[in-house]
Structure 1
Amino acid sequence: MDDKNVPKYPEGSDAASLIRTYIQAKDENRPHLMARAFAPDATLRMAVKSDAISFPARTEGLQAISDVLVRRFGQAYDNVYTFCVAGTGPEDAAESYRCDWLVGMTTKADGSVRVGCGSYVWQFGRHAAGRLVRELEITIEAMEVLPPELAETVVDGWLSRLPYPWCKASEVHAHAPALLQLTPVLQYLQP
């Protein structure tokens, strides 16, 4: 694999770079990037409040987290856009960071669109490989399923045009298509 176009983050990477690396790994189905963001002994905790998607409640270790958040996710979804709905990322030396998130994607099996939201709680720490994510807590508040015919409107007409990966809630709302199915997501992501 040609790795020359993949950003490399040196020891002491700032927290925002670690989050951007995770989003790139997940959205672009690049599991090899996860080692640049997560500690080998990292923990993932998930709270899922939707029947439209499922994840294990707890996952331990870099490889298992990479399987759950990137490999298996990439087998089911494409055209993925993940946003930290905060406007800007954490301070460089932050030990923890909380933000809301928005995700949209299409399902490979049937072309349906999924749009979801929730919150991230990140914990960072020093490890032999440098500063990395030691714990990530993801809460999925809503995950809405829309028909395939809305893919162009939602993915290309809305999500692909938002600032990436940091986006303000006001920008999410300003550009959102007028679709009743998006109401739970837009209500959660209030400006």
Structure 2
Amino acid sequence: MDEVIEKAQDFVLKKRGRDLFFGYEHAEKVRMNALYLSEVLGGNTHIVQLAAVLHDVAFDGKNLASYAIGSANDAKSFLMSLNYPEKETNRVMMIIKKHDSKVWQDNFKPETLEEKIVADAENIERLSPMGIFRHVAVCKSMAYSGKEIIRSVVSQFEADKNNLFFDATKNKVEFDKALLEQFVKRLLEQSKL
């Protein structure tokens, strides 16, 4: 791993801590997913790892509407402090802005290979048991009722599995996805929603 990525990891660790849900540990899992996908699919492994490490640096669990832009701005400031090239900084910022399907619109979706890789890397993590648990924690922090949490989990799960770009990603998440589909089915049956 190169020095810039190591410095980005230190930056995220200092800013977000080791919080299992929202800190360094999550960023590192997304980085490893992005590295795997980049090795399988191509793309610039340095850029995808850097964007993956920094993708949630401004996320606090409550700023769902603005954290991607905040994270991109924090990433820009950090990279500028390292005299990182402007062209690559802008690529990293755009990847971060587009990594979350909740902010996608008709003309604002991942387009480049690297943007799609980081979006899928995030969705791999979201479709894991820890990702579902993290989603529940966010809902709880926003004072959702039990029924609202269940609806949100089901909605997010369906959106994430339908927003995968690559077969390599679909294959990687197939086991967790099958388990979680059963979990969601049982959850809906037991909650009578």
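Odds and ends about this structure:
- At a computed 19 (relative contact order in percent (Cα under 8 Å, 6 or more apart)), which of 1, 2: 2
- Origin of the derived value 48, 34, 33 (Cα extents along the principal axes in Å; candidates 1, 2): 1
- For Cα extents along the principal axes in Å, for residues 66-105 alone computed as 34, 20, 12, the structure of 1, 2 it came from: 1
- Mean count of other Cβ atoms within 10 Å over residues 90-97 - highest-scoring structure of 1, 2: 2
- Source structure (of 1, 2) for distance in nm of label points 7 Å out along Cα→Cβ at positions 18 and 138, computed value 1.7: 1
- When distance in nm of label points 7 Å out along Cα→Cβ at positions 34 and 178 is computed for each of 1, 2, the largest belongs to: 1
- Read-out FRET efficiency 1/(1 + (r/R0)^6) of positions 42 and 146 (r between Cβ atoms, R0 = 30 Å, to 0.05), computed value 0.10, structure in 1, 2: 2
- Parent structure of the calculated result -5000, given that helix-only ellipticity at 222 nm (-39500 (n - 2.57) for each DSSP H run of 4 or more, over all residues; to 500) is the read-out and 1, 2 the choices: 1
Read-outs throughout are calculated quantities, based only on the coordinates presented, and are distinct from any laboratory measurement. The structure displayed is predicted, hence computed values, not measured ones. Cβ atoms are built from the backbone, for glycine too; each structure is taken alone.
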